[in-house]
Structures are given as C-alpha cells and as structure tokens.
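No lab work stands behind these numbers, since they all come straight from the coordinates. Note that the structure is a prediction, hence the values are computed from the model and not measured. Cβ atoms are built from the backbone, for glycine too; each structure is taken alone.
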Structure 1
Amino acid sequence: MTTEAQEILNEEQTTPEAVAETAPAMTPSLTRSFDIVITTAAVDAATEKRLQKMAKTVKIDGFRPGKVPLSRVKQMYGSQASWEALNDQVGEEFAKKADADNLRIAGLPNIVPAESTDAEGQMTFTATFEVYPEVSDVNLADVEVEQAQCNVTDADITRTLDVLRQQRVSYSSADKAAAKDDQVTIDFEGKIDDVAFAGGSATDYPFVLGQGRMLPEFETAIEGLKAGEARTFDLPFPADYHGKDVAGKTAQFTVTVKDVAAPQLPELDTAFAKSLGVPDGDVEKMKTDIKANLEREIAQRTKAMTKNNVMDALLSAVSFDVPTALVNEDVERLQTNAREDLRARGIPVDDKMVLPADIFKDRAERRVRLGLLIAGLVKTHELRANAEQIDAQVAVVAQAYEDPAGFIKWYKTDANRMAEVEAVAMEDNVVAWALSQAKTSTKEVAFEELMNQQR
C-alpha cells in the first residue's frame, strides 16, 4: 500500500525527458550529483505534525479556531502539507549529504525523482548541482600593472571655473547679428509642398545657437540675422529623423528673429563665490575649495583606473571555470539594476520587461570570476579589512557632505552599508597586495580624459 506522500509524488512526477529540457545548464567541470533516499514513514510523520500544527490556527467556516477536526484539515490541506514535508525532508538530507562530503554548493541544486525503482517505503531523488571551483594562488611576478596618475593644475581649475560660469550664464538683448552662443527668440513656420505640418511652427521660441537643439541647417540659416529680420530657406530632413511624417522630406521654413541676446558670464567675484557656497565670498578660498574637490575626485578616478588594471592583471594570471548558476544569478541582478536605471531616467518599465540575458552575460561572468578570485586571495593572504580601514573608507565618503561627522554616525547605523564599505576596503587590500607583487609602472593621464570617463 502506498502512502499519501508517495501517491502525490507518483501523480506529479516529472518525466526524465521533461527534466532534461527544463534543467538549468551547468558547467561540466563543476557539476556533481548524488542520490538522496527519503523514507515515506518520515515524510508521513512530518506531514502529520504539520497538519496538527495547522489545526490549531486554521480558519474554516463553521468551526471555531483550534476546533477544526483533524480529518477536515487533512482533507483540505493534506496534499499541501505532504508536499511541504517532502520538500523539507529532501532539503535536509541534501544538506547533510553535502556537508558530509565537504561540498561547497554553488547556486540551487536541481533535484528530481531518480530513474531507479524505489525500494518499499522509500523514495529516491537525484540531486545535480555545481560546486565552487578551486582557485589557485596568483603569481604576478612577471605581470606589469600600470598605476594611473594625474595632477591638478591651475589650468584645470580655470577650466572648471569656466564650466561653473557657463552653468550660471545669463542673456541680455543686444543690437547684433545672431552668432554661436547667442540666445535667439524666433517665430517660424515650416511647410512641405505648401502645406503646414504638425510641429513645424512656433512663436516666441527661444534657444541658444550652437547647443544642438535644432538641426544644423536651421541654426546656420539664423546666424547673421538681427532682431526684426527674416529669412526663408529650404531644409531637408534626414531620412532617420525622429518625426516619421517629415523624415526624408524637404521643408521650406520662414523664420523671423524677434530678439538676439548675448551671453553674460558671471564675474569671478564675491557674489559668484557665495553662489558656490563660500559664506564670506572669498574668491581665493573658492579656488582652494575647487582644487580640493578636483583633487579628491581625481584621486578616486585614478584609484578606480588602477584598480581596474589590477583586476585585469589578476584575471590574466589565473584560469578557472565559474559556476553557471552564479553567473545566471548575477545576470538577473544586472537586469534588475538596468530596469531601475531606466526608471530613474524617466523611462516607464515594469519587472516583466524582457532584457536579453546575452547582453549582461560577459559582464556577469567577469564579476563572478573576480569575486571568486578576490575571495581566494583574501583567504590565502589574510587580506580582510580591519576596523581602522573600514572607518577610513567611511570618512572618505563623508568628505563630500556638509556634516561629515553626522554622516558617519548615520552611515554606521546600517549593516548593509557597512558591509559594502568593508567589501571596498577588502578590495583595496587586494589591490595593494597585487601591486606589491607585480611589476608596476606609472601612466600619466590627462585631466580632461580622466574627467570625461564614465564612473
């Protein structure tokens, strides 16, 4: 006679063919498997215990809580309880077997009913899974690593001040011909085959010449005109223009300039310094603060560039397979991050939006490989971050805030934030160790090149 657990298993059992089609791909060199034997008596006992526990709290019409007959609870929830008990038993036995065999399991196992015939009172399952690779130590004696370096000059400070002034530009009407960087206010009307088209006309429309808001041919036609002057010209729309109704067609525009305003950059004076957060408006202090900010940003960017060079060197110096399960998990994380990034940019997406896994796979594999490699180096060379290093890392982050002490106090209240900082400090230890082992050279990086790099 079969038990309830075995009956359910027989009803729902997946065929070997279906398992082969749905089982996740695994890295062959890291794939292991073993059988798990579960007794039906143990599953039935666990099921009974679950049902008795459920009977104390389950709510069924016509019965007071805790007074529902066990037979009624079993009738309604027996299958669920049996499945849960079976899954728990399988999970516990898998963990015991993996622990006894000293296996480091990577990702979730694929557990299916075994193809062999079960003995009386037993159910056999086959667990297939990946294990973590053995990562050998890294020899960097013959590897060269470039350390990025960049010094902030007075010219860099001047260029930064120019950018800050451009961000605060104002415009004043002037009796002059429109030129690049001027703000013009215009009326315009566009027609195709003498018929006006949607979006082709506007009045009192302001924009700055040279900022690329309008097609280059449109801006060129306006340059040289003064307020009160007009011009009619043909404008061919590109074939790939975003407006499909006019793409690839030629329109005739009539433009009337109503105002030409020349740019007025703020002076490097007390008012400007105060606008940048210098309370007393000291211009020299403003420049000192800008230099300090630039040096801090440059230090972070050169550090990141050097770190990336170190990671490339580490990956080139050792080879090992990575578990497919861990790569797939990281692909999912990157997909989630991409969706969140799109939302932050104002693009409406939902969690069901399909982002092809292939575009994240190489990055995910690199991240997993580096994670395993770094973990191995930390363990082998005792590179775990200490409390002083973690505090120093938090202090670096706090420098960008008005109240560093308050920020540090707040930051330390969250265990997840502190774990992230610890990981960064640990990676710094790995970088320092690698630089001490490898051949190093210094590469001077131009300020603008470094600042134009995406973080």
Structure 2
Amino acid sequence: MSKSFTKSLIAASLALTALAGCNSADPITTVEEARFATYNLSFDRKTYEGLVNEMGLSLQEQSSLIARYKAKDTSLTDKEKETAKHVIQIRNVAETIQRVRPNAFVLAEFNNDGEGKDMAAINGFQNNYLAHSQNGQQAILFKYKKNFATNTGKASGFDLDRNGKKTDTHNDAWGFGEYHGQYAFAIFSQFEIDESNVRTFQNFKWKDMPGEKNIPIVDCKSPKTGKNICPAGMKEGDAWYSKEAWEQIPLSSKNHVDVPLFIPTATGNQTIHFLVSHPAPPVFNNVANHNYEHNRAELKFWNDYINSETYFYDDKGKRGGLTAGSKFVIAGDMNADALKGDGDRRMIADLLKSHYVNTSATIGDNTPTSKGGPECFDLGHCKAANKDTLYPEAITSVSGLRLDYVIPSANITVKNSGVFFPASNEEGYHLVFDKELGASKGVTSDHRMVWVDFDLSK
C-alpha cells in the first residue's frame, strides 16, 4: 500500500459536488458515474420493535422529543430520554448519508425481524429521516430497498458454547445476537435491483466449503489464570462442535448476498453485482478460536465466489459462484484488517490483492482515506493500541482498524474514494465527535462510511 494514496478533503469535496446532481430526489435516467458505499450504522437496538418505533416517528414528533430532551424536561421518562438520544443518532447518520450521497450502499447493523420480510424500520428510515433535510443537507431518495434474512440470533437448538445450557441466543445462536434479527443488514439503491437474479447464502453450510473441518480446541489454558477452561471431558485437539451441530452450522454469521443492480448508462444497462456480507468479529474467542475461524471462512467465501468456484449453492438451490467476467462490488463491514487486529490478516489481504479486483481502490492510489483517522489517535478517540498502524488515514473505525470495504472488480474503472471521517477543522466533524455524545455510537457510529466512485462511461 503506497503512502501516495493520501488525498485531500478538497478533492473529496469536489467529487461529492460533482455527483450531487444524480443523487437528488429526482429519478435517475442515465449516469456516467456511480458511487457505492458501505456504512455500519450501529442501529443494533435491544429489540427490533424499538427500532421500528424510532424510525416511525414523524419529523414533528422527532423535533418535539429532542427539544424536550435538550431543555431537560423533567416530565420525560427514562425510555423517552433513551429514544431522544437514539433519534439524535439516527438524524446524524442520515445527515452523513446526505453528505456522502451514495447511489447504492450497505446498511450494516440495521436490525430486522430476522427473516428480512418486515420493511417498517427500513421504510421509516427513508420516509422520516432521509427524505427530510438534516442540518441543511439535501434530502435523498432510494427507490429500491432490500432487506435480508440473518443468522444472528437465529436459534440453533444446540449448546454451541458448551456451557451446559441451550439458550438459542447469544453464543448458542447460529450467529451471535440477543434475538433473531439483531445486527442484520440491508441495501439501499437508486438503481433497479434485478430481483429475479438475487442470490442469498444464508443456509450454505460451513462444512461444504472445501478444506474446512470442525474447528479444533487450540488451547485449554486461560490467558489470565493459566487454569484449564476447556469443557469437562474435552482437551486440546478435540473438535469443538458436536458432530450433529457441525453438520448444520451455516457459514454465514449473518448472510452472504449477491444483488445484481441495473445501472442505466448512455450505452445501455450495465449490471454490477453488489456482493455483501458482515462476517463475525474475530474477537471474544473461545478455546477453539471460533470467531477467528468463522471470520476467516466468511472472507474466504468471497475469494472463492469471484474466482467462480463451483461448490457454492444458494438458498434457492442454484449452484456455482459468480459468472466469470461479471462486474462486481464487494462491500460491508468485514471485521478484518490486513495490517493489525485479531483476524486472519492473510485472508483479507488475499481479497484486497486479488487479480479479480481493482487494486487501485484496495491497496493503491484510490484506497479510501481521510484526515480524521490520524487525528482520531492524536485526540485519544481511537484505540491507542492500534496507533502504530502503517496507514492511519485508511482506518474506518474508532477501533483504529480498517474494517469496512468497497472492493470493485478489476473491470470497473475507479475515479475517487474516501472515508467520511472529518478532522476537527473540517466540515462535518460534529458527525464523528460531540463533547456530550462522544466519538462512537452516541453521535453516529463506531464505524465510518466508506465510498468509491466508478467511471461507467467506458
């Protein structure tokens, strides 16, 4: 990765201005450029119903509640105060989106009903927040919205964490979650979705990925006390999951999806496959390093998929990977950094360096960067342990890691890119830091929006 990829905010601002015309509330006719993005919104509420309620508040109801909260109205209940703070966060997230103005983007950590069928929260976010100017920004319309089923919080029926209890939530769910639907993701697009060719891989089994096996226990000693922390009767080298569980466990902690988008250009529709996932974070591991291994395998999925491997089967039974020569954009919070962190750095590095991707946008001069990343360490807002990362301008999270990606295929021309991570002397800083709300989920999110511009005229 070359240090020459550092770009000024002026260049990014000019790019934003140039795209503003095709990001208004007017329908898109034809385009020569497109902006794809990913944003972990941190809308991971304690219940899905709570998020639906917040998204269902009208503009007037939002403003009234915030005014009462800021005036320290003593008649507000604790629940109303919490809702007011959440509404402030949602508005700030909406303002971020209105400033960056993507044509298509991933909404990570946007809770749903588990099956992805209920659109109440999704539609409420569009109609009650994005459709209204936030802090003077132009409203933005996404005509096409896609919700997805998730494995987070989905009951497994097994004691996956081997603590003697089958809770069907948290670590006993197929993907970690307090309830089915927490930490789900969605896609918003101004381009038509080719619904008949959408592929989902929620039920693809981990065991069916070539080279994978039931993960073994690697260390029974507690790193803190040195005591044996393996379940009774188990030892290093033993397979962690029961034979029955391993036969059923899905690869995706949430889902892997292939969503073809029709991009109208002067020469006709181009199809770009939006490939989205949100792998498990490689932390909070057990004695078999289950989250590390899960994250690694979920990343391997995309390496193999864009290589047109044949072993895949989707939720409708269609087999095979991506058709060779297809245009694609891999996007999402991948929970992996090629230089730092607890994940398998080689696997994410292989994806960023793949000859199937446009490496100018992953490790080259068009790698998304910001000025706010380096300053975040200086101000003490980002995790100090990662301050020695070689490229602080490329980080996308207050963890101090580069976790969020927009990865285009090699046959897509990249024009510009960025991480919406303003420094304290730049416009929009209030969306990443507030004295009262902090630099994380209180103000917007612990992640930053990443965007890449494509030239589709060629």
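For the reader, a short list of remarks on this structure follows.
- Label whose coordinates, when distance in nm of label points 7 Å out along Cα→Cβ at positions 46 and 78 is calculated, return 2.0 (choices 1, 2): 1
- Kirkwood radius over Cα pairs in Å, for residues 142-389 alone - highest-scoring structure of 1, 2: 1
- log10 I(q)/I(0) by the Debye sum over Cα atoms at q = 0.07, 0.09 Å⁻¹ from the coordinates reads -0.72, -0.96; which among 1, 2: 1
- Value 2, 9, 16, 18, 18, 14, 11, 7, 4, 2, 0, calculated as P(r) over Cα pairs in 5 Å bins from 0, in percent, for residues 286-437 alone, assigned to which of 1, 2: 2
- Test item: distance in nm of label points 7 Å out along Cα→Cβ at positions 350 and 366 calculated as 2.5, pick one of 1, 2: 2
- Structure responsible for 0.35, with FRET efficiency 1/(1 + (r/R0)^6) of positions 70 and 166 (r between Cβ atoms, R0 = 41 Å, to 0.05) calculated and labels 1, 2 on offer: 2
- Test item: helix-only ellipticity at 222 nm (-39500 (n - 2.57) for each DSSP H run of 4 or more, over all residues; to 500) calculated as -6500, pick one of 1, 2: 2
- Computing distance in nm of label points 7 Å out along Cα→Cβ at positions 414 and 446 across structures 1, 2 gives 2.7 for structure 2.
- Entry that produces 1.4 once distance in nm of label points 7 Å out along Cα→Cβ at positions 62 and 86 is calculated, selected from 1, 2: 2
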